[in-house]
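Listed below are the structures to be examined.
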Structure P
Amino acid sequence: MMKLSLNKGTKVKLCGSCSDARGLTAEQIIEGTEMSNMEELGNWIATADQTLTF
């Protein structure tokens, strides 16, 4: 589902704190996604017309 979204040009950012808690590294994430932080994610959600979480 995420790869399909990326192929359509969707921006996908991952919570750095959540990724760290699960032991994920930048090398393990799907190409085209980007590590982020809670501040950036909060700002992104607050200014977005739509958000999708899963």
Structure Q
Amino acid sequence: MKALSKIEVTEFLSVKLKNWSFDGNGIKRDFKFKTFVEAFLFMTAVWNLSA
């Protein structure tokens, strides 16, 4: 599979993943939470998906 060009990635993100950005080597998104507990619950949920 061929890698997408920077333009293709930027176009895809603008349509499908609006809160994400391209940083040259990958995509990223910042998550902000009101409390530590909310952040920890989110982190735990993400970890459970990868386990």
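Observations
- Structure responsible for -10500, with helix-only ellipticity at 222 nm (-39500 (n - 2.57) for each DSSP H run of 4 or more, over all residues; to 500) calculated and labels P, Q on offer: P
- When Cα extents along the principal axes in Å is computed across structures P, Q, the figure 38, 25, 18 traces back to Q.
Each reported figure results from applying straightforward, stated rules to the coordinates on display, with no laboratory input. Remember, it's a predicted structure, so these values are computed and weren't measured experimentally.
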